[in-house]
1. I have 25.5 for mean count of other Cβ atoms within 10 Å over residues 41-48, calculated from one of the structures 1, 2. Which structure is it?
2. Looking just at relative contact order in percent (Cα under 8 Å, 6 or more apart), which of the labels 1, 2 belongs to the structure with the highest value?
3. When helix-only ellipticity at 222 nm (-39500 (n - 2.57) for each DSSP H run of 4 or more, over all residues; to 500) is computed for each of 1, 2, which one produces -9000?
4. When distance in nm of label points 7 Å out along Cα→Cβ at positions 129 and 153 is computed for each of 1, 2, which one produces 1.8?
5. Match the computed value 116 of volume of the Cα convex hull per residue in Å³ to one of the structures 1, 2, and report its label.
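Here, each number is a calculation from the coordinates, and none is a lab measurement. Quick caveat, the model's predicted, so the values are computed rather than measured. Cβ atoms are built from the backbone, for glycine too; each structure is taken alone.
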Structure 1
Amino acid sequence: METLRQEENYTIEDIYALPDGERAELIDGKIYYMAPPSTKHQRLVMDLSYQIKDYIRNNNGKCEVFPAPFAVFLNKDDKNYVEPDISVICDQIKLDDKGCHGAPDWVIEVVSPSSKPRDYYTKLFKYRTAGVREYWIVDSAKELITVYAFESETMEQYSFGEDIPVGIYEDFSITVQ
């Protein structure tokens, strides 16, 4: 069960001090503990990651895809640390052994019941203001994908089984099953 602790203002050091196996995100100095993902969640993450990686490889692309757990330090501060389900990073300068420093180009979150408010509201705002170009929210319970293209300031919704154009690429679309 996800817990929000507000007593203190936490930093990335507190994230790294968590016991082995415990995962959490840090948003504006608040720690959000993460429940282990479901099998359905992991299947979606793996399928989407493979489709994206295949597209990049087949087109000699310079972007890289990273499934969670993968550290993203959204802002140049020690108060924000997230682990998107899928991060696509095109600027290699942002990458080092610790993760991504700055906004990924494309983020996909597969919502779970405990992460819904964070994915639909908190992270939407954080990703948009940090400079993420495209943000997908995959809701397997509703079989809906909400696509935010921040550069064109558009929001579209698609159902599972529909062809979804990827905004950061001109000739790539994905079908979520």
Structure 2
Amino acid sequence: MALQFHSPNPETTQRAATRLATAVPPAGLLVILTGPLGVGKTVFAKGLAVGLGISAEDVTSPTFAICNEYHAPDGRRLAHADGYRLADARELEDAGFLDWLTAGTLVVLEWGERFPEALPADRLEVVLSRVEDDDRGTHRRLKAIASGPASRDALQEWESQLLRDGPL
């Protein structure tokens, strides 16, 4: 199952992610963010944080820390990780990847596509890409792909919210 839409600016990307966070089941989910440098992966992570009740201003890029953890008011946790500096799946595991995948945690892994062998089968991948358009200027295309039952449920709920609530 997949969902695709366009985002004209970072604020729209963040609002879309906020809606996704409210669609994530209480048990948690793994979200893989892929795309080139500067495409908006951390902006998306900030939106997920907002959806969990965490201030966007508190969320910073985990490029050098590898993983930043945030606690939501309802007891859930956001683990925002970045695999850009990691060489292989072993380094991802050594950084604590398996520990992040606990109940009640929304794990957001930037550059996770680099470690497919380390990822659980049930995950939601969000691919962000730049699009140059004469009519709209530069905007982003977001494509979300669910690969298991929990991620499909979250994607269906996210799509329902986007349809029900109207434009971002």
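1. Working: 1: 17.0; 2: 25.5.
Considering all the candidates, the number was obtained from 2.
2. Details: 1: 15; 2: 33.
That would be structure 2.
3. On the way: 1: -5500; 2: -9000.
Comparing all candidates, it corresponds to 2.
4. On the way: 1: 1.8; 2: 3.1.
Derived from the structure labelled 1.
5. Details: 1: 116; 2: 106.
Of the options listed, only 1 reproduces it.
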